[in-house]
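Every read-out reported here was derived from the displayed coordinates using simple, explicitly stated rules and does not represent laboratory data. Everything numeric in this text was worked out from a predicted model, so none of it was measured. Cβ atoms are built from the backbone, for glycine too; each structure is taken alone.
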Structure P
Amino acid sequence: MEQPHYHGHRKRLRTRFVKNGLAGFAEHEVIELLLTLAIPRADVKQPAKALLQRFGSLRGVLDASLAELRSVAGIGEVAATGLHLVREAATLYLQEGSEGTQVLKDAAKLSDFWRMRIGALKHEVFAVAYLDAGYRLLHNGVETLQEGTVDRAAVYPRRVIEAALRRQAAALVLAHNHPNGNVQPSEHDKVLTRAIVLAAETVGLRVVDHLIVSPEETFSFRQAGLL
């Protein structure tokens, strides 16, 4: 029985990847390779190109929601879940790579992590990274405390401090996203940060930084001299 024409193409993609990683791959070929893991018995070239056309880049594809992915022709529940899993695994990879890292020495790595984790979300999320006395990220030391609307997340300083004390943290990094892409802090962001800093100081905690992120940019309160 003759094999479908796409079997040879899949094999060539896998062979190239095993030999040289993703070097030399076009973006649609990377997406094709990912789709072969979730769609074993169909040609994935057209769905891959459709995803790239819809979302503009590999990053756009991985940042898309499950519903957005499923709306593309040829992408069903399994393929959408598989693509979403790749993104979440990459986020976890970055988080684990940051654990034990002195965040003041490698702020770029933590910034990359936050942009990957929450930068592309369509609603606002407020999260905290918990640090030890050496300002190293604790194991499993990241928690989302509030998910809000597209306008703001309602975060209360008491919740932040209680969560930090439960983790036996010594310091904190605050982070939230701006779904509109503008990472400049609002007056509300500044007031909330000051309130959390004051509450933290009363129990001997230090707020090391507050990051506002989008998919491409990060605003650091510490680097801007606001902490």
Structure Q
Amino acid sequence: MTPLILLPGLLCDAALWAPQRAALADVADCHVPDLTRDDTMAAMARRVLDEAPFERFALAGFSMGGYCALELMRQAPERVTRLALLDTSPHTDTPERREERLRFIELAQGDGFVPITRVMVPFLVHPDRVNDEPLVRVVREMGVHVGAAAYVRQQRAIMSRVDSVPHLGAIHCPTLVLCGAQDTRTVPADHDTMAREIRGARQVSIPDCGHMAPLERPEAVSAALRDWLTWN
């Protein structure tokens, strides 16, 4: 069994990875850390390392979890046997995205948290899945479970992250770069950059899929991860 750490995204918890944990149970010993307790990306990655139940492990990060994975690769690359970056970006925020984060932080601290999840769903999933009630329910329930205070910490951690592009060339383990073809939050071009700059990286695009690939297209994502776990 391959030790596998799965890092969730902003406003996500272990439910994000439930399909993959089930699908990979015969080949991977999966662990999903709690990424709600730190307000810098450096501290978030350090906590993952300190609390990991494995000394060396495969590492997959989704969205914010991908930012954390890239930071972890800077802190302790010797502990990671292989890397998967899903629907994420090596770049820091644009000024527009930073302003968006600050507005949502203000909303979470003031008028309440539920409107954030309601507003964001159409931007997180493929247009054809906006009315997929089981999918939308999981996204919203994760947001409620994470809560407003942790959401604010996560947003601040995201804003603290460094530009990873200059560090991508230092990654030498087998690396998967995966993205929903219609992801508008972490766009396919960002994944092109990672696949180009990381030596030997393999790129997978999931058709008819938005940002929430592990939940939107769980079979395709699980198949890609299963294949990645066998690379030499």
Structure R
Amino acid sequence: MNIDRNGPLALVGSGEFLPVMAPIDAQLIDSRPARVAIVPTAAGLEGEGSVKRWLDLGVDHFRSLGAEVVAVRALDDESANNADHVEAMTGCGLIYYSGGDPSHAISTMRNSTTWDAVVAAWRTGAALAGCSAGAMMMGSVSASPRRSDLVDGLGLFADLCVLPHFDRLDQRPGMTDSVRERLDSDVTLLGIDENTAVVVEPSTGIGTVAGDGRAWLIGAGERQSFDAGQSVAVDFQVA
């Protein structure tokens, strides 16, 4: 598959719409249409207050960066197939999924017209970002430290499981090992610290760490860490 026209993919450990992430977000919209879609799907089970909070933060954040912002309230199966949400993706230079429940985000987006429109926009050059649950949904599998089950992700990355908030989660004894042990040996576990992103260019398949923390690759009995500015030495295979 030719992926040279695909936009960058940003996997963010935490910090969506906060000032600390502004340099990364400015980079994502640089040289692209200054129109951003905020998609709070992962908060769909948390009530209107949580959804509104994410949308208000996202609108204020990206307006401060000079972008037009559109709110895409694709929160459940019905709204994820709303034709207005599909239309909202037109002309976007960046589509951003905020945090919440990764399983809900995955089940709501899977086979939806909104997700089809997101992927189509990404394949024609739009940047695509996901923070916390929004990052977890993009891998081939999603694994929560608090649940024993594994959930098939939306598969933008093959053989990848993203673990956000990594610096905080890894302080809890056995937490990272419990996730790693549930994964098949051919699945890479990518830990991303809070206020940190791994920005992947699909044309090269290489991720670059940006932000305040580190990214981590955790295999069977070994781990590697990567500081801001470093390339993550893993063969990202964008599906």
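Work out the source of 0.45 here, i.e. which of P, Q, R gives that when FRET efficiency 1/(1 + (r/R0)^6) of positions 47 and 87 (r between Cβ atoms, R0 = 25 Å, to 0.05) is computed. Working through the options, I get structure R. Could you figure out which one of P, Q, R the value 2.0 for distance in nm of label points 7 Å out along Cα→Cβ at positions 127 and 199 was computed from? The read-out comes from structure P.
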